[in-house]
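Once you scroll down, you'll see the structures, which are given as structure tokens.
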Structure I
Amino acid sequence: MRWLTADTHFSHFNIIKYCTRPFLSAGEMDAVLIQNWNELVQPTDTVYHLGDFAFASPDRAKHILSCLNGHKILILGNHDRSGAKMKEWGFEEVHQSLQIDLENGIKANLSHYPYKGTPDPHGKAKFETKNLKDDGRWLLNGHVHTSWVFRPALYKNGMINVGVDKWNFRPVSENVIIDIINKHPSGFTKQE
């Protein structure tokens, strides 16, 4: 099985305040995120982490990553270190963005960022050079934390935020993503 997640921000105390996460400490948040991940993800599963993995020392981040089940592939976010560093920490693959075929044959883009032209929830345009141009594929992304789960794209189809803040601090399965897409077979419209 394949899973997607983003914006875990392991060991980042301030994210608790910024996103109103229900934790008293970064340690409690880390423990819950690890437990939730491992309750769903089997050791043979693949997890696409769409950026902003941890705010931790390299040793702490390596330890957390080693506690997580599955084959872990990272799509770099604005708070991640270089691809080489992230591979040193234990990610099997690291990419700026990636295209995958979902099990239903639909092609999807994976990126930390929403499509180019999407308003940034943080009110900043500084990542605009990293946003993919909408090519008509579904986009699975992070970065927007609590702002939205589903959003229309500018051209066709839509964007689905797989960040933990909108998925009860758990990865989301490819099957759930496919169910969402099947409910919107021609994509989202501006009115939705």
Structure II
Amino acid sequence: MTGERSRVFVGVPLPEEVLPFVEETQAALPDHADMRVTRAEQLHLTLCFLGEVEATKVERAVRVVSAVPCTMGGVVLLGGYVCLPSEARARVVALDVDDPKGVLTALFERVASGMEREGVFQREGRPFRPHLTIARLGRPGRLRPTSDVRRIPLGIRSVCLYRSILSREGARYEALQSAALIDRSG
């Protein structure tokens, strides 16, 4: 069907062994009547949100993800609460990602540049800021997590092109294409 459109994005799936840590950070969040925690099957690090695109652009995005070199994996540090866009007007509660070796930055550059060349994506004016969304607020509000969060290593082992299917129960993500990554940094 030529007119078919899909809501798609490129992200890094969260390894299963990190889930208990994320659940612990979600449980430590302050009570907020308008907060929804991110379900385990929704957890990922977003690289590029492509939006609603037609099938031909999805095909081009598949090519870009397929061409990511397997050596682009590595390890980052996950932890530390961050409220976006700010504590005063929070809509998203996330865990910060420390990327001292530039693993995610390089992966973002590779994917974003490929998507731009394919005419599928245009970068935003703000710089790339890796984070893991752990909760969302229905309306912007003041939120300040009070507990400290340790940082844990997070292996970047794959990159995926996802289709986001929206429903009343929340978004469900379907992997359309993935590329396995390995850490060659030693």
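Each of I, II could give mean count of other Cβ atoms within 10 Å over residues 38-45, but the derived value 13.6 comes from I.
From I, II, which structure was mean projected area of the Cα convex hull in nm² = 11.1 calculated on? Source structure: II. The maximum of relative contact order in percent (Cα under 8 Å, 6 or more apart) over structures I, II, that is, the highest value, falls on II. When P(r) over Cα pairs in 5 Å bins from 0, in percent, for residues 46-157 alone is computed for each of I, II, which one produces 2, 11, 21, 23, 18, 13, 8, 2, 0? Checking each candidate, the match is I.
Laboratory data are not the source of any read-out in this text; all were calculated from the coordinates shown. Note that the structure is a prediction, hence the values are computed from the model and not measured. Cβ atoms are built from the backbone, for glycine too; each structure is taken alone.
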